[in-house]
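What follows is a set of structures to go through.
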Structure 1
Amino acid sequence: MITILFQIVLALLNLYWWAVILAAVISMLISFNVLDTRNRLVWSIADFLDRVTEPALRPIRRVLPNFGAVDLSPLILLILIYATESLLARLHDAIVYGNVRGLFL
């Protein structure tokens, strides 16, 4: 049962990983006028990705210094997601296999 819960959480983190990447790419394409937000489909996708990722990016943007036009908050969020996935994998091993030593390496 616990393995299923860990797999679900890891799958959700993986989906969020891709949402952050897609939001950053679409944001860049919109800022370089490659995509037009007057197109209803483009606007809907960009709005959805912004609504999904902005709550996690906003606190990171408040802490990071202003780098002008460069936004490093998606990169920081991706690193945090990776660290969370790694921690969850170690926690899973400790719970399921009794490998407590792996938590501290």
Structure 2
Amino acid sequence: MTADLFDRQLAAIADRDLEALLAQYHDEATVIGFDRVARGPAEIRDLFTAYLAAEPEVEEITSLQTVDDVVFYNARMTVAGNRVTTFGTLVVKDGRIWRQTAAALPLSSA
């Protein structure tokens, strides 16, 4: 189920568990951000190794929409000591993440 996959994703990030995080991804996965595109297991491993090194912490899921094989989310997080709001989608194929988009914007201090 797609909602369970999202919960496992959050748990892997909270635990900084690279192997659990990578297990979520389809062998043909692509992760798309404005600053980087990672295709396949090796590039996705490199991406998430760097991401987990930035000590991401999910503070709050502010919006979540799950429809069929797609998760669309918005969250407040701290990444590398910076508070951000993140937006993204997860597209699931065969029970694993096949396509992901992700973007982070600084939270205003006001």
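Taken together, the values in this text are just the output of simple stated rules run on the coordinates, not laboratory data. In this text the structure is predicted, and so the values were computed from the model without any measurement. Cβ atoms are built from the backbone, for glycine too; each structure is taken alone.
Quick notes
- Winner on distance in nm of label points 7 Å out along Cα→Cβ at positions 20 and 76 once structures 1, 2 are ranked, highest first: 2
- A value of 1.35 for Cα Rg over 2.2 N^0.38 Å, calculated from one of 1, 2, originates in structure 1.
- Ranking 1, 2 by distance in nm of label points 7 Å out along Cα→Cβ at positions 4 and 84, the structure that comes out highest: 2
- Computed -9000 for helix-only ellipticity at 222 nm (-39500 (n - 2.57) for each DSSP H run of 4 or more, over all residues; to 500) - originating structure among 1, 2: 2
- Comparing distance in nm of label points 7 Å out along Cα→Cβ at positions 44 and 68 across structures 1, 2, the highest figure is found for 1.
- Which entry (1, 2) yields the derived value 26 for relative contact order in percent (Cα under 8 Å, 6 or more apart): 2
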